[in-house]
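Trainee: Some structures to go through are shown next.
Nothing in this text is a laboratory measurement; each read-out follows from the coordinates by a stated rule. This structure is a prediction, so every number in the text was calculated from the model and none was measured. Cβ atoms are built from the backbone, for glycine too; each structure is taken alone.
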Structure I
Amino acid sequence: MAKAGKPVQGATIIDVAAKAGVSAMTVSRVINGRSGVSAATREAVEQAIAELSYVPNVAARSLVTSAELRIGVVYSNPSAAFMSELLTGVFEEASTWGARLVLLKGDGGRPPAEAELARFAASGLSGILLAPPLGEAPVVLRALKGAGVPVAAIGAYRVPGATCVRIDDRRAAYEMTRHLLDLGHRRLGFVMGNPDQAASAERRAGVEDAMRDFPDAGVQLVQGDFSYASGLAAGEELLDGPAPPTAVFASNDDMAAAIVSVAHRRQLDVPRQLTVVGFDDTTAAVTLWPPLTTIHQPVRRLAAEALALVADEARGASAKTRTRRDRVLEHEIVKRSSTAAPPRGDR
């Protein structure tokens, strides 16, 4: 048993997570005795709790849950597969906290009306989660300004007054582009995401970083918006050119799936004649042939981490001890059957 250290004034679940080197979601699971945590991780969390003399605020939690911990989720995403993963993570973590979820949906990637958002923020919520792309939408941020509750923006960058939970999009896109270049591809296509999201710019920057390492290679940039329909249009544009790419990197799996569909319609073999890769690792990546090589973005974990941070603030952290921080989770490249070296004549 670890010896208790000097108490840390106002220590929160976030402090415990930082000391143990894990997420707030993992600390929550240990505190609540839930499964899915390794013995070594559980021991590290328990030691951090002891060293910080952190005591879960049961009284505060009881007050919050008796008044019903209500977490608002504002979402509007054109990718059904992405939203399915995100909402699953939110629902699973909400059950840990005994939280009630209140959903507000926009249409087609657009935010709800500003008046509707303002009413939502004033409806007695304990905290608010913003799903991409709404975490960076000006109308949403105006409506929630001064709401007086903790806010977490998933997949967003530098949102005033909110905790952002994301991956390193630039690094992930760099690594995927290098993978294609290392396979021998020198004519690449890149389908960009929604221009209103910082993550789209970060992914483009990662592609351009990698291309600078290969002066004999070129990339054609085509605008998309993360929807399947935009992927179809991008695929037609890329493959209609006089020297079409031998590999296409789409900024999400829905658009990558659309590229594969366009290739099949043109009787192109994927991957022998065209390599296609995506981003997110949603169900869309494995429900088509061939299954996509993609970047695994832990969407469920991002959502669960965001809810855990908001719930912890709502149930115990005072305004003085609340911290707004950029939480960055790990990503990885998942290699499947949609990638190969370019045709011999294009090497």
Structure II
Amino acid sequence: MSFGGEGDIEFEVRGSAGVITMTRPKALNAINDRMVLAIDAALDAWQSDARVRHIVLKGEGRAFSAGGDLLALYEMAKSGHPHYDFFRDEYALNARLGNFEKPIVALINGIIMGGGVGVAVHGRYRVMSENAVFAMPEVGIGFFPDVGGSHFLPRLPNNFGMYLALTGSRIRVGDALACGIATHGVAADNLGDLEEALCASEDAAAVLDRFDERGALPPAKLDHEAIGRLFSANSIAGIIADLEAAKDGSELANAALEAMRTKSPTSMSVAFRQLQEGKKLNLADCMRMEFRILVRMLRGHEFVEGIRAVIVDKSNDPTWHPASLDEVTAEAVDAYFQPLGDDELTAFAGKT
């Protein structure tokens, strides 16, 4: 069965399930436009296919998906003539996945970051194994937590989404279950059996409940209540002040401060505002907002500099402009959120 994207992604209907497998293991299943368009085409076909009661989404190799093709985005942004078609397609798909009528089950057994999060987190079910590693590390490369981060992150309990967005921290299955990013936990050795059971049954929820073994998987490592307190301020300056006040007696606060010191002050400021705005918006409106931010990010300094330092040169020495949070003005942040006129992102799955 082909919907495009040959060599990068595969599709099949097995029993009651439409199965999507990302097949770029050497690239850690990084999402490209061919894959986005192919998934969208599969959704077109399967939404009216009576055989398909639910959709199973997985990745080949040691990653579910580690994000997007950052080097390609870097060259595009560096050229001074970035193309936004990929993001239009990707963001429209993110919105569609969050509103798709049939259950989508992401089987996450390895790295899941950035664009990979966007194709997994908006579906109804996210199953993680002990091998799963989740992160939204964008502020460390001068970018922002996109692919719907403005929608799902602020809806996590205990300000956990703000913590993830500002620190870029990596979490494992226990913490993902504790905050709701993961809906079920299944040992890696049992994921194959779970997939077969999903294909054999018309009731995804019943199968997932039967296989859920969160009690046997590693527990949460972070203090979620403490994160809720430390990341509750109504400004980044307030969060920093709370972390500074707590750092001497809190490893968590000290680690968060250390992580945030390496991130782009502009990106963190935009991410904070993005999550504040996203609390009030539905998923489609969040994607419209993120597209506005994206256009400004790809035209600016931070993203190109972040990719240079972290991905290209691997020197990990980005020079951020401005260099401190104090220097980031409200006007500069506000500019990222202004309407794009005729270039607004408006179409989602054929609807406005």
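Trainee: Hey, FRET efficiency 1/(1 + (r/R0)^6) of positions 160 and 336 (r between Cβ atoms, R0 = 25 Å, to 0.05) derived from one of I, II reads 0.05; which structure?
Mentor: Only structure I yields this read-out.
Trainee: A further question on this structure: Comparing structures I, II by distance in nm of label points 7 Å out along Cα→Cβ at positions 48 and 168, which one has the largest value?
Mentor: II
Trainee: Quick one: mean count of other Cβ atoms within 10 Å over residues 136-143 came out at 18.9 when computed from one of I, II, so which one is it?
Mentor: Computing mean count of other Cβ atoms within 10 Å over residues 136-143 on every structure in I, II gives 18.9 only for I.
Trainee: Any idea which of I, II comes out highest on mean count of other Cβ atoms within 10 Å over residues 264-271?
Mentor: II
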